[in-house]
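Any read-out appearing in this document is the output of simple, stated calculations on the displayed coordinates, not a laboratory observation. Note that this is a predicted model, so its numbers are computed, not measured. Cβ atoms are built from the backbone, for glycine too; each structure is taken alone.
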Structure 1
Amino acid sequence: MSEKNVRLGIIGFGAQGGMYAGLLADGKIAGMTLGAIADTDPAKKDAAAEKHAGTPFYDDYVAMLDSGDVDAVVTTVPHYLHPEMTITAIGKGIHTLTEKPAGVYTKQVEEMNAFAAEHPETTFAIMFNQRTNPVYTDLKALIESGELGALRHTSWIITSWWRPQGYYDQSEWRATWGGEGGGVLVNQAPHQLDLWQWLAGAPKKVFAKLAFGFQRDIATEDEVNALVDFGEGVTGHFMTSTNDIIGTDRLELLFDKGKVVVDKSNKVTVYRLSEDERSLSDKMTMQDVAKLFRGEMDPSSLYTVEEKTYESAWGQQHIDVLTNFAAHVNDGTPLIADGAEGINGVRLASGMQLSAWTGREIDLVDYPAEEYLSELNKRIEEEGKFSTRS
């Protein structure tokens, strides 16, 4: 293992960037140190000097890239800037960890991915920290083992992203089409959109109903209901919102030989059928069905139940991704999430938006990227606050 420390530059010294700087300053990230900080807000310079005295500060991130102070960067900036900054950094030979989402629209993410592919010597990763959560790493291993058979259906209700009106009123760009590119789908839910596809595979089509400014005074979506088609009869449902103060976080995956239910991202229940469901169906007489419906049949003759509750430490997932990023730069350790994988969630989120805008099912394989960008720009123009995108 290399003893070299990667010097990380933080682009954007807000809440997230500040957290990363703190982790680095406290020595929590093996193989990595705090190299420099960049932010265009003059007030952040004083804050950085107070918390991280002696750390170089730049009001221009390009100047930081050219300074020789950093070997790598993390982009904790508004979503639209992720691809632009990643391309600039990689072009200068600076390893890059981009925050989620990878971008707002697929065209800009495709350009970023293509550029990164031309520079394989420079690391390109994305902060999908939930992929380090033991709940989901164990679940992925179970699915890939084939023990439960083929997937039939999956649903995720994730409404625990409650945000009050004051959250949106903090910044004029928040939950706008021109400043942020969307609402809950681009800000809160990208982690679940990534995990859902990581576990179940990428959907082929999507049809969605979105509510724009439903319970909040915003232009973008604060509630989403989407149906996806994985092909070969396999379907899924995704529901999210920012207006449920009680909130639900429940993931279900139904397979030929069982079912998995994840509640609150920490309790996992695995149902294992005694044999595949179709075989049980073919063997069961109507008398057996009557007993089952009356509660006279022992469920253990049909399936077993395993429950497990997980504990997680706040911030550990981000530590794991940063440590893995450093290890990849230093020693070639496989990445938790290659940056190129970020396009999957962007395509699904923007596909949901486009479906709601047009009222039709959207093909995610032959995705209409230019149509989406055109529709997005219409909404940016209507806002009249920001420049359109290309």
Structure 2
Amino acid sequence: MTEKIARFFAENTPATPCLVVDLDVVAGNYGNLRDALPEARIFYAVKANPAPEILKLLVEQGSCFDTASLPEIQYCLEAGATADRISFGNTIKKASDIARAHALGISLFAFDSREELEKIAEHAPGARVFCRILTSGEGADWPLSRKFGCEPDMAAELLLAASTLNVVPYGVSFHVGSQQRDLTQWDKALAQTAEIFRTLEEQGVMLRMVNLGGGFATRYLKDIPSEGEYGNAIEASLRKHFGNRLPETIIEPGRSMVGNAGVIRSEVVLISRKSHRDDRRWVYLDIGKFGGLAETMDEAIKYPIQTPHDGGDAEPVILAGPTCDSADVLYEKAEYRLPVDLRIGDKVDILATGAYTTTYSAVNFNGFSPLASYYI
């Protein structure tokens, strides 16, 4: 927790649960990523946290934006971004949304199928298109290995087909998985990407851009590579596979841009045991999977947790949310230990929650209000 956030909590008593984001941390993250990959254009993944305060800050910093929907495009335009700084990066788009985005001036579109390519060609003539390839997601806490992308050989065929349509075959994209700590995964994806570039060049089609996706990690409970280590590994792989003919590059950080900037303050609603023999207490918070902690699904993301009693004796616990749904259990397999002095009504801070919380949630499930948020 930054001093700025700690001071906010000390001077205010916001109702819980709530998220507080330190915008200075976001600005620092942008600068670190820019320094780590100075030749790459940064397209912030808006889905990570689309708060107007974050978007306006990043517009001022010079960022571009990766969007998944028309509303996200509108958010960016309203924050002051120009259309040439916005990519429509979702590979699944309605024809009407493609047409509207094109009318708004968006000219960069993602696809991963012949059908999507044809929609773009019809409804966004002249647009630049890039094809997303599948990756294994190996080594990532949150793999992205099935829904998005196509096999590299199919991508080459699709980009060749794009050259015959009313679009510009621009490049290749991939995503090595969210919260990726294995630096070799970019090398594997870049090897496949370079082969696609060579295949297309042999057919007379010159691709120009590689979209390196996201995957840059935020520190939760495990150590992570630094921005510089990510940058050095990626730069080395680019030179290894492309030589002196380096393509334009794009990165799409989301979690690494805003994750460590946020803290969720919650309250302990109940502490209980299921039997006299139960060796673990159940600790129920006023936030759960449906109210902003969706990434605890399968216990994929393990957030650091602080309490007022840290430093004393602790014991294993099961953490759960407040809803009347048996799936609303945050951590049961993971070995979380909380102080034995923890009591009902205590405040619990969940760290590194600036990404995929406020909007990654159910709306009014069980009547619980959406997660309140403050940007300071």
Structure 3
Amino acid sequence: MMNPLPRLLFALTLTSGLAWGGEGPLPVHVDAYDANILYTGHFDRRDPAGPKCAWSACAASLRFSGSAVNLRLSESGGQARGQKGVNQWQVVLDGQPVQVLAPPQGEGVYRIASDLAPGEHRIELVRRTEGSLGVSQIRGFELSQGGTPLPPQARGRLIETIGDSIVCGYGNEAATPEESFSSATENAYMSFGAIAARAVQADYSSLCWTGMMLRGLQRSAASLFLKNSPAHMAPDADFFRAIPDAVLIHLGTNDFAKGNPEEQAWSDAYKTLIARVRARYPRAIIYLATSPMLTDYWPEGQKTWSTHALYLRTIVSDLHQSGELNVRSIVFPTQRKEDGIGADWHPSVNTHKKMADTWAQALKKDLKW
């Protein structure tokens, strides 16, 4: 069993400039590029010091034998919704979420598991927060005396999401909609995409950004797709190392927030994005999702949820008629007050669970999983 630790693990900065969290260094070093470390999500592997990521839910996992494990991690820090902050990481031990790591800016070494029973274990770090909070760099792991890294066991399935703040898990752990953004209440590990992935025993990657739109902003979906991180314009050779079996695009919340966009231009932009996804993922099923934040009662008279859903159905129909048959629409109803509402009126974890179940059922049916 693992010793109980506080929910949030913070680092203590030493005079050397390197931060330590926990009980100090461990003797067995596992290099950041060791073949036994499994990285999921989009990482930039150009820096020899270690892979970098900034997208939500990027993850690093290690199977090992040993009684304790440290993580070596560097954080650039960033700013989201006017608030400076750093990323938070979900620590998952043997399939169970056990701690949240909230490192400070800079490089640090953190004790993430200790007093483990003899035998094999799997430790996983999943980034809970989105790209605006900075770039993370995995610098490797450390194991206790006699510890041994073991070959990874990839699940052999991969699903991916592309979308807005809902995809990121913005505010899903907030208690009320009156709360504003906080890194402490954004949890991509409990976003619908990540929950669905666990339900179908798949690995998961995500390309999401708060405020992402199809048209009208620099950080549109088309401009962000293909990037190692929101801060880097071009991908490296490893960006498409893993090809997903299914991709869900969740866009429209921000485009429709103040009223319905003109259908032809908006739909053409969506089709352009689908074509880019298809060029990179030729065999993936592509799902086009409605938004639980859109409603048919606000803005008054606009029926934004129904209009958005109609646009998506029409896009799917047009693509089917053109011979692109591996595209589906998927319906996420407007969120319900009874399920709780997260920060700034974003979906709660309960709503994310319902969305995840909808997608997981579709994946099981369509992919025979």
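Structure values in brief
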item: Read-out log10 I(q)/I(0) by the Debye sum over Cα atoms at q = 0.22 Å⁻¹, for residues 91-178 alone, computed value -0.97, structure in 1, 2, 3; result: 2
item: FRET efficiency 1/(1 + (r/R0)^6) of positions 75 and 291 (r between Cβ atoms, R0 = 25 Å, to 0.05) - structure with the largest value, from 1, 2, 3; result: 2
item: Origin of the value -9000, where helix-only ellipticity at 222 nm (-39500 (n - 2.57) for each DSSP H run of 4 or more, over all residues; to 500) was derived from one of 1, 2, 3; result: 2
item: Distance in nm of label points 7 Å out along Cα→Cβ at positions 27 and 299 - highest-scoring structure of 1, 2, 3; result: 3
item: Source structure (of 1, 2, 3) for distance in nm of label points 7 Å out along Cα→Cβ at positions 187 and 251, computed value 2.9; result: 3
